[in-house]
Structure formats: C-alpha cells, structure tokens
Structure P
Amino acid sequence: MPTYEKHYDEKGNYAEYVETAKSNKKWIIAKTIQINDNKENYWIISKDFSLENVDCNKVSCDSIIQSHVTGALNYQEFTAKTKELGINLKFEK
C-alpha cells in the first residue's frame, strides 16, 4: 500500500486513499485513488506471512509487510496478475 510519504501531500493532506478492498484467507486486493489526478491504483497483498514471533523493535516489520505487497498496478496489470495468481476476488460494481 502507499507508504506514509506518498499517503500525504506536502501540506499534510491525504494524497491517496483506499476506495475499496476485498479479502479472503490468502489475499487482500485494494483499489486506491490519488486525489490530485483522480488516478486509480490497484494492490495485491499476500497474507502468507506472520509477525507473531517478530520483534518489530529489532526488525523492520514494515519491510516484511511491504515484501508481500504487489502494486501500485494499473487495471490491466492488476487483472493479469490476479489471473496469474488464481485470485478469485472481485470488486463490487
């Protein structure tokens, strides 16, 4: 998902927000909107990891999470990647 730096603009206002998301036991898919240009970004997040035995004071938990995130993708890239990974989640219209 967007990093903190990309989440806010230079004035401290939101630059991007999550419009919709879906999940199942293995995956999260999300659609974000960049406010300034109304650009849609798509994200795929694998849930195939655990932070249960990780000391986030010693290890960057954010880097572990980010390593399971694919995106930002445009709609065509997102559709191809979800098909490739066998992800059957769909956004409601």
Structure Q
Amino acid sequence: MLGHKDFTFVNVHIPFEGSIAQTDVSIPYDQIAGQLDKLPVDRSAKIVLYCRSGRMSTEAVQVLVKQGYTNVFQLAGGMIAWEKAGYPISLNP
C-alpha cells in the first residue's frame, strides 16, 4: 500500500517506540478525538492507523468511527508484525 499511498498514515502509539516510513502524523491514541484537525477534513478519506501491537490502534479506530470517519483501517499486528515481515522501523521521532 505504501508504494501507491492514497491514505493518511497515523502512528498512535505512546510512548514513542518507532515509526514506519511515510507516516504522516503521530497522534497519541488516547488524544485522537481532540486532534481531529490533524486528520483529513473529509470523513470518508482513507486513514490507516498503527501502533506497536494493535491494541492502541484498535481503540483509536473505534473513536474515529464514532466521530463519523467511514474509511479507517489499522495495520494488523502493528509495528511488531511489520518488523517480523522484514520491514524497517525508524527509531527517530
């Protein structure tokens, strides 16, 4: 998907433990409802969330759906699965 990126890529993990290339914004999962201004205004725009394991992104997806976002996804297994698949994680914030 990152090869033909057509979505906003959001790191919701706290505290910072790394990020994936092409991340657009980092928003703490427990503050996402208060930082909607960092996300697309169009609530049907594609948004992909990730965290370290998937727990925080699951919670953040639920919040966004309650806020009216209709095209929200998460990276299954988070950064742990990403690394296991052989992809790099950047440790620079």
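Every number in this text was worked out from the coordinates using simple rules, so none of it is lab data. It should be emphasised that the depicted structure is a prediction, and the values quoted were computed from it without experimental measurement. Cβ atoms are built from the backbone, for glycine too; each structure is taken alone.
Which structure, out of P, Q, was percent of Cα pairs over 21 Å apart derived from, given a value of 39?
P
Please state which of the structures P, Q yields 1.00 when FRET efficiency 1/(1 + (r/R0)^6) of positions 55 and 79 (r between Cβ atoms, R0 = 30 Å, to 0.05) is computed from it.
That value comes from structure Q.
If distance in nm of label points 7 Å out along Cα→Cβ at positions 31 and 63 is calculated from each of P, Q, which structure is the one that comes out at 3.4?
Label of the source structure: P.
Given a value of 25 for relative contact order in percent (Cα under 8 Å, 6 or more apart), point me to the structure among P, Q it was derived from.
For relative contact order in percent (Cα under 8 Å, 6 or more apart), the value 25 is produced by structure P.
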